[in-house]
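Read the figures in this text as sums done on the coordinates, not as results from a lab. Just so we're clear, the structure is a prediction, and the values are computed from it rather than from any experiment. Cβ atoms are built from the backbone, for glycine too; each structure is taken alone.
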Structure P
Amino acid sequence: MTVRLWQRNAMGATVAAVAVAAHITFISGPAWERYQHRVHPAHIAAAGQSVTVNGQTWTVRNVHRSTRQRSGLPLPDGTVLVNVVVHRSGPGPAGFDCVGYLVAGERSWRGTGPWCGAAETSMAWSFLIPAGTEFTAVEARALDRSILIRFEL
């Protein structure tokens, strides 16, 4: 028994459609979702405002530029130190693990300072950035780099 050409083409198209659907569902879909969490924050606080996440209120308390280190030593030429204090208060579950990032357009710098661990209610993050950089936000990012909270500045 011979199979006509159009029947073989229909079977091939069906197999290809199933393969594409499986690829989107099991491979591309989860990767796309992870990417979206790295680009779009779960919560956004407007400049000067606080945001409540899981029953806790998060606020940017202080943003300060400095041309000297805390020890009083000068910074490398062409750089500035930006210190940001983020405070978390209120009832709710303990904090989640996150790290601070300073954002200027498409660029971001990871801060030094404490993680948003369970014991931390006030996080003082420091960022060494190029002088003249106009930063727009501070982000609390999970360890997988997904953006949990964006604080507009």
Structure Q
Amino acid sequence: MRLPLACLAVLFLAAPAGAQEMPPLAEWIDSAEARQRPDYTYTRCAGLFLSLAKFDRGSFLPDDILHMRDAYTDLAEAALAFRAQRDGRAPKDYLDGVSSDIGDFVDAYGQRIEKSRDAGKRALDGDPAMAQDFAICRSTAEALKAT
């Protein structure tokens, strides 16, 4: 199932949702909660890629932005599938919830990108925790693409 293009556009252009404090993704992956919420990593990574494409696009080549958008779509779809599998409903039933969660991550990462930019740095250079999250998310997206 491919997310409708209109949904992607709404998420990409929408004002970010409320921010949240996030532990480093590597820390979260090792937590007990991670085993109970397998969709979280996919949702968070989708938010990171969308945030970088939206707020730090000048730091990446156009092809990199396209790859992040493709990864965003694959990750969001995986999050929908995990939630649907968990509850036995259709993935489309979770579109609003996944979209909202991704929006929260876009906001949180967007604020971190702004701080790096205010310090005169690229997001991944100015925020080592975000750079580590990006490496995990890139691996996650590549593994997802390979399946």
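Suppose you compute mean projected area of the Cα convex hull in nm² for every structure in P, Q: which one lands on 8.5?
Traced to structure Q.
Hey, relative contact order in percent (Cα under 8 Å, 6 or more apart) derived from one of P, Q reads 23; which structure?
Working through the options, I get structure P.
Any idea which of P, Q comes out highest on distance in nm of label points 7 Å out along Cα→Cβ at positions 47 and 63?
Comparing P, Q by distance in nm of label points 7 Å out along Cα→Cβ at positions 47 and 63, the maximum is at Q.
One of P, Q was used to compute mean count of other Cβ atoms within 10 Å over residues 23-30, and the result was 14.0. Which label is that?
Checking each candidate, the match is Q.
Out of P, Q, choose the structure whose coordinates give helix-only ellipticity at 222 nm (-39500 (n - 2.57) for each DSSP H run of 4 or more, over all residues; to 500) equal to -6500 when calculated.
Answer for the origin of the read-out: P.
Which structure, out of P, Q, was mean count of other Cβ atoms within 10 Å over residues 103-110 calculated from, if the result is 22.5?
Label of the source structure: Q.
Using distance in nm of label points 7 Å out along Cα→Cβ at positions 55 and 71 for the comparison, can you identify which of P, Q gives the largest number? Please report the intermediate quantities before stating the final value.
Values: P: 4.3; Q: 1.7.
Comparing P, Q, the top value of distance in nm of label points 7 Å out along Cα→Cβ at positions 55 and 71 belongs to P.
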